[in-house]
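K.L.:
Dropping the structures in below, format is structure tokens.
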Structure P
Amino acid sequence: MSEARANLPEFSVSEVSAALKRTIEDAFGFVRVRGEVSKVTFQSSGHVYFDLKDDKAVLNAVCWRGTAQRLKVKPQQGLEVVCTGRISTYPGSSRYQIIVEQVELAGVGALMAMLEERKKKLAAEGLFDPAHKKKLPFLPNVIGVITSPTGAVIRDIMHRLDARFPRRVLLWPVAVQGERAAAEVAAAIRGFNAMAAGGALPRPDLLIVARGGGSIEDLMAFNEEAVVHAVFESRIPLISAVGHETDTTLIDFASDMRAPTPTAAAELAVPVRAELLAQAIDFDRRLLRNFTSRMDERRRHLAQTARVLPRAEQLFSAPRQRLDFAGERLATALRANLQEHRRRLVETGAVLRPNRIARQFALGAERLDILGQRLARAQRGRLVENRKQLDALGRVMDSVSYRSVLERGFVLVRSEDGSVRRRAETVVSGEHLSLAFADGIRSAVADGPAAPKSKSRPKGTGGGQESLF
């Protein structure tokens with residue numbers, strides 16, 4: 001037995017791992033695995049790692065960057081999917097895994113659950129809030145249409161616009177199904193919004209995103225978050241017209257208006273030109289009829305008012321008579337007034353006789369002399385009083401002046417710079433001093449050392465110049 005064991009071949013770990021890898025990849029070269037997605041990780045390199053699980057087992061899954069960018073259904077936590085790929089191993093951790101090439105939803109139920117979850121998420125972000133919806137223009141000059149250039153949708157829209165009210169249409173061709181559809185539709189919406197007013201191409205006043213009917217998988221591009229965000233961010237009013245009347249996509253909730261069909265979108269975009277013309281003619285007829293009726297009514301009212309008004313002769317007869325009577329009385333009043341003024345003038349002239357005027361001049365001269373004498377007396381009294389006040393102020397100034405102190409025998413000592421020397425200790429031997437007496441100034445030179453600092457003396461004791469200054 002021991003000899004048989006000794007004859008067994010010996011493998012390295014790498015050799016065993018490589019053999020297992022070849023065996024598994026040969027046996028499961030291409031498989032489809034159904035399970036629930038969990039532990040999703042999006043690496044900065046672009047690779048996606050997640051787990052597929054059911055109630056009994058877990059299978060690791062990896063999706064390389066190139067494949068992840070092409071996936072129509074992105075792996076999401078809790079989503080039930082069917083992954084197509086090949087089974088392989090990862091020798092670094094001795095585990096097997098599926099290299100995912102394609103991800104599909106596991107039935108319509110899973111797809112609807114995913115859409116419902118996405119709808120709740122976008123609604124929580126406020127993308128479906130009615131407060132953000134814009135009012136459609138009544139008659140847009142330019143309409144931007146985002147749809148496939150080869151389908152029947154654009155022909156239906158153009159035919160309906162021509163029948164109702166022809167407008168200029170700018171078509172932005174996009175794919176409406178498949179891997180490129182969502183990115184192209186979002187780019188078209190943002191492209192129309194980025195157009196400058198007054199440029200080579202006119203900026204649309206209204207946008208229509210349209211597509212014909214199809215299965216829920218065919219309409220998935222219009223359920224992508226990128227497209228919903230682009231619709232919400234559009235500054236141009238937007239009508240969504242995707243699918244038939246029973247079809248509903250997420251952009252219907254974010255758009256400013258949902259149309260059940262592309263043809264209905266054209267009807268919402270513009271009014272009927274014939275109806276507008278008929279309405280304008282009806283308004284014109286009603287305006288003319290109303291104007292004529294009001295003018296007739298005003299004319300009748302004016303005629304009725306004119307009939308009850310009195311004639312001009314009746315209105316002015318009484319004022320005219322009053323004016324004539326006043327004119328007659330005015331001449332008589334003027335003559336009486338003139339006679340009264342003449343009488344007053346004669347009386348005033350009689351009063352102003354020459355002798356009386358002389359007497360009045362004499363009285364005036366006498367009063368003038370009396371006033372002059374009173375003025376002279378008042379001036380002399382005021383001068384005496386001012387002189388007394390000035391003398392009193394002079395005496396006060398003399399009492400507080402230092403010169404009165406010098407009269408009592410004191411001397412004011414100054415240095416050469418004019419500063420006062422109040423203490424002997426501040427005088428330096430040989431310093432030139434100026435001595436101010438009551439009757440003049442003399443100069444002197446200090447002799448001997450500076451006097452020592454004297455102790456403080458009680459107030460009121462003698463002491464000469466220090467206590468004075």
Structure Q
Amino acid sequence: MAAPVCEYGRVNRVPTAAFILISLGIPAFAQGPPVSPDRAWHSAEERAIANQVSGIRQRAFQIDAGKTYSLAELIDLAEAHNPETRVAWENARAQAASLGIARSELYPLLSAVALASIDREEVPFGSEFFRQTVPGFEASLDLSYTIFDFGARRGRVQAASARVLAANFAFNNVHRNLIYRVQQTFYRLLNAQAQEEAARASLANAQTVEQSAEERLHDGLATLPDVLEARSAAAQAQFDLQTVVGAEEIVRGDLATALGTSATISIRVEPLGDVPGPESVADNVNQAIDRAFQQRPDLQAEAASIRLADAQRKEARAAYYPSLGFRASPSAQSLYLKQQNLPWAHTADLTGSLAFSLNWTVFDGGARKNRVSEAEARIRQAEAQVHDAQNEIADQVWASYSNLNTAFRQREAAKALLEASTESYNAALESYNYGVRNLLDVTAAQKVLAQARSTDILARTQVLVSLADLAFRAADSIQPAARKPQP
């Protein structure tokens with residue numbers, strides 16, 4: 001049987017002209033700094049990146065322009081469509097894949113190798129050389145397995161598992177922050193809407209005073225400066241209204257962005273009056289701090305770092321002991337032989353090898369000792385970081401709890417201020433119409449009433465904001481028992 005023989009000495013070469021063109025083209029793909037410090041940098045790569053960014057489209061979702069959304073519905077939309085949650089999710093999935101890679105070390109590694117070759121050489125025999133050609137084909141399996149290593153692989157698996165835990169806690173923390181962001185933006189929008197209503201009411205009051213002043217001027221009971229003062233107050237009220245309207249538009253864009261859609265999308269929300277507010281906080285500050293210690297995902301992530309450092313210490317200690325490995329390499333060979341002036345020869349056989357290897361590092365200049373010391377220091381560092389995080393969380397919960405109680409007291413004071421300001425304005429306007437009070441008293445009462453309306457709305461929304469902040473600090477908003485926070 002004749003065997004294939006390749007032509008000896010033939011080498012495929014890249015043509016010289018093509019090689020020169022390729023060499024000249026290399027600098028075109030290289031990146032370099034801007035050519036001068038006095039102007040912006042622009043290049044074809046910039047346009048390519050811009051085209052790449054424009055090709056990444058947002059995940060579209062439907063916003064019903066005619067629907068009035070509640071806070072719970074907005075949170076659902078944000079968790080489903082805001083890209084921050086996907087970023088954290090994909091990071092957790094990547095860490096889970098890393099854990100799978102670490103676990104694969106607990107199993108044997110099997111690989112297949114196929115080799116085809118032709119060896120040609122001149123073999124000396126006596127005073128002459130004879131050409132010898134050996135074509136061959138070999139297929140083999142390579143099985144390797146670490147039988148035991150005194151916990152080194154297990155330490156790497158536990159370290160990867162701790163990283164997965166930390167990534168999962170980070171994922172939960174992204175949801176906690178996103179819920180809080182939606183809550184804060186939602187309450188800011190409620191405040192802006194109510195402030196617009198209050199500004200329109202204040203404008204109506206100012207226009208009423210202006211109309212009353214003009215009527216009294218017509219009847220000869222008022223002076224022109226009184227009318228000018230009333231017009232000035234009405235113009236100021238109109239200016240304040242437009243300021244509030246502009247702020248409301250910005251907050252609407254912030255809310256749409258928090259949901260994961262374009263800032264130009266208009267979203268209708270329920271008015272402030274339809275959102276119930278609590279009268280008092282249900283638990284004391286110590287209970288809130290205890291819940292935060294148990295529920296905060298950022299604190300849990302810090303605690304996972306202790307597990308990570310402990311697993312690294314186990315891996316470092318395992319380096320003091322030997323590791324035993326096993327390797328098997330069965331091979332199937334098919335060899336041909338052609339010697340000058342002799343016929344072809346052929347042989348085929350099953351070959352291979354079995355081997356056990358015991359590896360033990362006797363001396364490494366203190367590397368193992370220092371790795372163990374490093375891991376133990378990392379453990380103590382992680383424990384100290386957890387303690388520091390606990391102190392920080394306790395301070396945050398205490399501040400939020402105090403702010404909530406302050407908001408309750410401010411709401412009561414703002415309610416009393418609004419009632420008194422309303423009565424004062426009505427009395428001043430009535431007295432002015434009877435000629436008992438001057439216009440300055442009326443405009444002053446009108447301004448105080450406008451400020452009282454704004455303060456009352458701010459105090460009502462501040463209670464909701466403070467309550468959401470306390471739930472955020474204690475991580476109540478991501479717990480299954482309270483899937484969506486309700487005031």
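K.L.:
For structures P, Q, which has the highest computed value of distance in nm of label points 7 Å out along Cα→Cβ at positions 120 and 192?
P.N.:
That would be structure Q.
K.L.:
A further question follows. Between structures P, Q, where is relative contact order in percent (Cα under 8 Å, 6 or more apart) highest?
P.N.:
Q
K.L.:
Of structures P, Q, which gives -16000 when helix-only ellipticity at 222 nm (-39500 (n - 2.57) for each DSSP H run of 4 or more, over all residues; to 500) is computed from the coordinates?
P.N.:
Clearly, the read-out refers to P.
K.L.:
Here's something else I'd like to know. Given a value of 5.7 for distance in nm of label points 7 Å out along Cα→Cβ at positions 176 and 440, point me to the structure among P, Q it was derived from.
P.N.:
Derived from the structure labelled Q.
K.L.:
Compute mean projected area of the Cα convex hull in nm² for each of P, Q and report the one that scores greatest.
P.N.:
With respect to mean projected area of the Cα convex hull in nm², the highest-scoring structure among P, Q is P.
K.L.:
Give the label, chosen from P, Q, of the structure having the highest value of mean count of other Cβ atoms within 10 Å over residues 160-167.
P.N.:
Q
K.L.:
Looking just at FRET efficiency 1/(1 + (r/R0)^6) of positions 112 and 216 (r between Cβ atoms, R0 = 35 Å, to 0.05), which of the labels P, Q belongs to the structure with the highest value?
P.N.:
P
No value in this document is a laboratory result; all are computed from the given coordinates. Quick caveat, the model's predicted, so the values are computed rather than measured. Cβ atoms are built from the backbone, for glycine too; each structure is taken alone.
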